[in-house]
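Pasting the structures in now, so scroll down.
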Structure 1
């Protein structure tokens, strides 16, 4: 039955490019709660919308990265201060030699504003192939070493060793999938620094006390992760940005 639910969900044009492992996991979780196969399909699609659908871009035909970022809910609000956004992060971490962008969406399209050296390696991971296809072409054209791939970050912790891992607006999305996923990810990352950000406004533009809520969430995440030796803030308008220094993993 799970396979049938996965097939029906992936038959949809909206979700056929999503990581099959993510669809299968959600189907396995939702099927026991469902009244019928049709109900299970609706439940899985609802959760996929929370995970990827709400953030998809309206992509321009000419592939212009600025236009693409303006059309993407997650990157749009960062554009007015994009140069200072990354400069503030690197001022804390130092210039990275390698970056892993988790739940990246179209964020790697901001590469030209990041001020990175040509030798920097960029790893981009997302559950949705649609933005990844654009990201893959963009990074290839940039000349940077890169690895672009799909992954279910609520279940898998990437093993790449990097200087900086970006978790930009990712924690809230992971919390909707599994309340322990963000902690598990932070505990297992092989990164010297993790950059965790939260929006201070909803997709509809309302703040609804989100800044206080997200600061409290950040405090819990740091406590639960158990390997954060320092926390610095590099926030910009509309986004809370925390730069975490992580203790090395044993082994």
Structure 2
């Protein structure tokens, strides 16, 4: 439960919210402060703990599920509208958590699809060229979403040079049945170029527990050159990735193939 606080602490909470994308103040609820954003659908509540920590509650279930994987202490009581919340030790940690909540809200389940539909609503779809333009718009939105979700870093190596990173579909665009699948942020991984190519060609995949699996079709020399011998696991993984990664392991990953057959035949 949020505790009473000084005006100085209230100002620090308001600044933390504004600095991380939550630029609309909402009506307070007891000792909780509420905020919304003009750039994402998430609302948050902020408060202080009797032990000197800070509390954050969120309104979106998908964001709550993703933040739950961080392993933070959970808030024991929240105001109406907040479905989950956590306790952090200090203001810098609160800033980081707020920023992550904002990033997730801008990319999780339906947000990329909503943006895509808004941007393409008036575009013609008659010719092949017109359909390719719409696909390009969707791929750009998908990349924007992955950069948000993965915080501008490669999902495995942590490389933080956005210009070098590739938005890799787990289940390719052409194989998706709907735009919702194509634009689902969980159907994507942000990769350094060599990992994107290896994943796309089935030389690596991701296990159910997040570890990198390397195909036996790559010999030790190739693994060393590609740096695949030192890879460990995805930096984060949530339940939403599982169905797509299962598809990739089954349909794309190069396992032991019969003599004379390859993954492409």
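Please state which of the structures 1, 2 yields 7, 26, 28, 22, 12, 4, 1, 0 when P(r) over Cα pairs in 10 Å bins from 0, in percent is computed from it.
Values: 1: 7, 31, 37, 20, 5, 0; 2: 7, 26, 28, 22, 12, 4, 1, 0.
Only structure 2 yields this read-out.
Taking distance in nm of label points 7 Å out along Cα→Cβ at positions 102 and 182 from the coordinates of each of 1, 2, which one would give 3.0?
Details: 1: 1.1; 2: 3.0.
Traced to structure 2.
For structures 1, 2, calculate distance in nm of label points 7 Å out along Cα→Cβ at positions 46 and 118 and state which one comes out highest.
Details: 1: 5.3; 2: 2.4.
Once distance in nm of label points 7 Å out along Cα→Cβ at positions 46 and 118 is tallied for 1, 2, the winner is 1.
With distance in nm of label points 7 Å out along Cα→Cβ at positions 190 and 214 as the yardstick, tell me which of 1, 2 scores highest. Working shown, then result.
Working: 1: 3.1; 2: 2.5.
Going through 1, 2 one by one, distance in nm of label points 7 Å out along Cα→Cβ at positions 190 and 214 is largest in 1.
Quick one: relative contact order in percent (Cα under 8 Å, 6 or more apart) came out at 12 when computed from one of 1, 2, so which one is it?
Considering all the candidates, the number was obtained from 2.
Comparing FRET efficiency 1/(1 + (r/R0)^6) of positions 6 and 142 (r between Cβ atoms, R0 = 41 Å, to 0.05) across structures 1, 2, which is largest? Before the final figure, lay out the partial values.
On the way: 1: 0.75; 2: 0.40.
The structure with the largest value is 1.
Rule-based calculations on the coordinates, nothing more; no lab input. A quick note: this is a predicted structure, and the numbers were derived from the prediction, not measured. Cβ atoms are built from the backbone, for glycine too; each structure is taken alone.
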